[in-house]
Structure I
Amino acid sequence: MEKLLIIVLLGLIASCEEDITTPPLKQAQPLPIVHVNTNEVLVDSKEDKIPGTVSIDGGENFPSLPSTQMTIKGRGNSTWWQGGIWGKRPYQIKFEDKTEVLGIPEDKKWVLLAELSDPSFIRNKISRELANKSLFDYVPQIEYTELFINEIYAGLYVIGQKVEESSNRVNIGDEGYLVEIDTDADGRLDPDDVYFKTDNWRDNNVFNIKEPSLDQGSTEFDLIKDHINNFESALFSVDFKDPESGYRSFIDLPSFIDWYLINEISKNQDSQSYSSIYFNYIAGEKIKMGPIWDFDLAFGNVDYSNAKYPEGFWVKENPWFKRMFEDPYFDGLVKERFRYYFDNLDETLSKIDGFEKQLLQSQKRNFQLFPFLLNSNEYVWPIPEKFNTHNGYVEHLKSWIETRMNWLNTNL
């Protein structure tokens, strides 16, 4: 199947008027180019780490990276199986030593996101632009790139930081915890994942402890499990509004409010109660929401839920936030903070125009390689509406955001 896929892709490349089998000229290409070399070994597993090298031509706008040893494997859940169908998969690379990439602070692990389900290629980028206006301690950085694997063009990607504990990422040190609220459905959990459940989420929701590495039932495990259960007990108690004994004594309000607003503005499908809901906690301090992650199924880019539409609340139904909104104090803070994002709407739309301009040449090459993304007769999960140009997808995104912000401004 993989060999057949390569043959089909090579046929598509050969049929294009523009030669995309070799890197484009620097003067015509504002994006950096990532070259992955695995000595022709296919990267077709999320478990097997394939050794090889990575080099980056940063062009005029980014620092380059000479050929550097690394390992590469697949990553993701829906994005992984979706990529297997269409031939554009996401990856994780790991350097032997901490390495700076495109001016982003050094670390070992980096992700290459295929953005297959988002033909605008902008949802993850604009979400981070919103988050950069927030009060989060850390926002994962990503940059656009064009990817070549074993000298074969693989398309337009973003490369960036993985969500993990690190001095340059989620800086929680040796005493901190990084937790993802995830689901145990659909085979999402790994056999060695360590997690617990609480009483106020769905039966298949789990609190997956991403950092540190620890054993189920250990003292460290009990500390975070008990603390979250104590927080929920306070949140769902009769006196939950009390600033001293209620939920507010457990949480960092600014991070909770910014996390809520960015995910509600984008109507992020998974953040209501499914996955990629990250928070961190250092013993003796308050629970902080974040970092934000995974916005390819946001801003109306789904066809199987009401998150498709710019009207209506979504993340407000998240179990924690639904309860917090019963507190007039929290409700008032959210309304006040939303005004900040609403007042910056024009800047947000201008950022999207800038990304479209940045992708002017690279998106053409990507759609030449993956023309089904512009074909209204070809279904690609879960894109709700197909357009025959990149600009069509971008304008749809801008229109959705503008409608969404105006609806929230009226209804919050």
Structure II
Amino acid sequence: MPSRQSLYGLDGVNFFIAAVQTGFGAFVAVYLTENRWTPAQVGFALTISTICGLISQVPAGALVDRMRDKRHAVRTGTLGVGIGAVLLATTPSEPAVYLAEALQGLGSSLIGPGIAATSLALVGHKAFSERIGRNARYASIGNGLTAGVLGAVGSYFAPRWVFILTAALTLPVLLSLALIHTKPAAEAAVPAAQKPEETASWAALKSLLLDRRLLTFAICIVLFFLSSAAMLPIAATEVTKHHPKLADAIIAVTILLPQAVVALISPWIGRKSERSGRRPMLLLGWSLLPLQAALYVALPAPVALTLAQVLSGASGAAFGVMMTLVAADITRGTGRFNLTLGLLGVAVSVGASLSTSLAGVLATTFNDRSAFVGLALAGLCGVLLLFVGMPETRPPDDTPDAATKPQ
């Protein structure tokens, strides 16, 4: 049984990591725009982070699988993101910004799998479902609170203070990591006869790619983000067109709403999936996507945006918890958990990229409502594929958990 100190330390890691990562993205765009960067230059800078994250996810997952102490991955990734924040605070010059964005993308690829692996090593498979839900709760709280604080800092002080504060927030992450005490657990889910390097080989990757459950789930993830990623940007554009004076306030509220929903229901989703299985929670999360798009088509923009973002929080909570749990189920006893998370992370990036492209083409060729209809169809395809092709992955209740306990 893990100590309270370790569990609270893991809560702190999730809270402060989310706080650190909040400092990038929209705040970088605002900072660079205020320093007279063109939209094209800003877009290219943000794309660097996305590309670095995409190409490093699978190697990072394989690397984490080979680490004996998974906290090293979180520590290294956090330091990389912190150095990136310091660079941004120091100068808005192109080399510094590009390097900062690259460090953020590469660091994030280590942080996500590192936290998931540390959580599994700490609590074992039996308690993993609820632990992942708790992780999501603290990450959402950290993200929401920090967004408000950084927004105020950026408004009342020089914009670079956003990144100074972001860099400072890496210190409580490192302190929280120090509170977590787990025995080296690289072999926690690996058969005794299997060497650590075998879990990250080409044969291991090929074995994963031939797993029908993983392939089906990866396609469902692509469809999930194909449906969801472009909804808020299109809705925000509509709100800005029709209610320009209220647009900032409405969008701010609807960004915080999903975070609140995730914080409220993520632990429940974890507990429920342990009792009832993964499929019901997967179907719940995916089925909310077509409904969100239908709201945008049928209701006025501000009302639709508010209601849809509540549903977005619920679907996002289900996805965030289930992606990690299904990966753990599929790779149980193989030592390929983080490699699998890396592969699924690639599916996330592919779906999100296709979503913005598809929605942009539909909105330009037809109108915004046509874009929402297209996104709804993508979500519906994901629901149908889950229902028809995705088996239950939760192990039977009598599956021994001894293999996941620290040795």
Structure III
Amino acid sequence: MNPTILVLNAGSSSIKFSLFGALRRPSRGDVLCEGQCEGLGHRAHLIAKDARGTVLVDRQLRPETSHEQALKVVLSWIEQQFSGSDIIAAGHRIVHGGARFTAPVRIDADVVAELRRLIPLAPLHQPHHVAAIEALSRLHPRMAQIACFDTAFHHTQPREAAHFALPRRMTEEGVRRYGFHGLSYEYIAGILPETVGPQLADGKVVVAHLGNGASMCAMHARKSVATTMGMTPLDGLAMGERCGSLDPGVVLYLMQEKGLAASAISDLLYRESGLLGVSGVSGDMRELLASKSPDAAEAVDLFVYRVCRELGSLAAALGGVDLLVFTAGIGEHAWQIRRSVCDGAAWLGIEIDDAANTSGKPLISTPRSRVSVWVIATDEDLMIARHVSALLAG
């Protein structure tokens, strides 16, 4: 039997998965399949493709299929499709690791208890991560499970970048800036030397992870020194449905003057705001760019403005910028957003090559640009697979 590693990313209505050969250091060429069960609870659907993009399965499931039932279907399908393989471990993307988890860990009851304690800090993600872990434990109690944290990469930030100006007792209780999308940033940091050269990679770098969830990270010597998200994934840039940075007084106003309960405010800020709230059309950047609605255009402009403003803040934290990297769904595919951000950051000496930008080239700045600008695809699943492999070997 060939050993394999299962990578899981459980969300509110989906389970995304990848299967890798369990090598010492897996590569993109070692992926056996990628897929997801989406629409869980109302219109469940399983789809998976191999490394070449060939569809291996495309199946409607019972509409009421739960997360645990979907996971059972996925495992059963993998056993049939890859009958010569044996899943020796599962790696989970965990959004919040709090102050305790600064590296991947093998999951046990104590780890699960701590992940549960952190649910209020990532209410859209953490409960589903925990549910997937517990479901897999019931289905395969002897399978090793590894937690890989989106917050871990940012533990190198200095205290002044991580702390809020709140009473010290609250900081000591864990009320501080953690940062997210760390698995994406860690992957980008790892491939920068071979992509842009070692000298530029170890310089002053800003990575823009722009997707439905969006953030930016300032790196020096390929370590995080500042990031846009804070204690929760709600902070920073305007996102698909999340508001991003917000005056805390707005929350007080909603409570005191509008009489909204905490649950209603949570729904407003996490699910009804961002690009969706501003546009009234969609939280999907592709739909907004295709729309003729002036409100959609305003949402796009707001998104770009926030990216440009945070780029200035991160440049200040670094004392300059040598390299700007766009990644994730919007960053990798929306050339219009890249052009608008680079035009807005011309004061940094950024000069974009329009032909390279629109044709999908990795290097999109001109030779005259004082900042080198690249588009680099991220790979969080591969990062998780590598962590699992290394931890098992260790």
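Where a number appears in this text, it was derived from the coordinates with a stated rule and is not lab data. All values derive from a computational prediction rather than experimental measurement. Cβ atoms are built from the backbone, for glycine too; each structure is taken alone.
When mean count of other Cβ atoms within 10 Å over residues 112-119 is compared over structures I, II, III, which one is greatest? Present the calculation step by step, with values, prior to reporting the outcome.
Numbers: I: 23.4; II: 26.9; III: 16.4.
By mean count of other Cβ atoms within 10 Å over residues 112-119, the leading structure of I, II, III is II.
Suppose you compute mean count of other Cβ atoms within 10 Å over residues 160-167 for every structure in I, II, III: which one lands on 12.2? Structure of origin is III.
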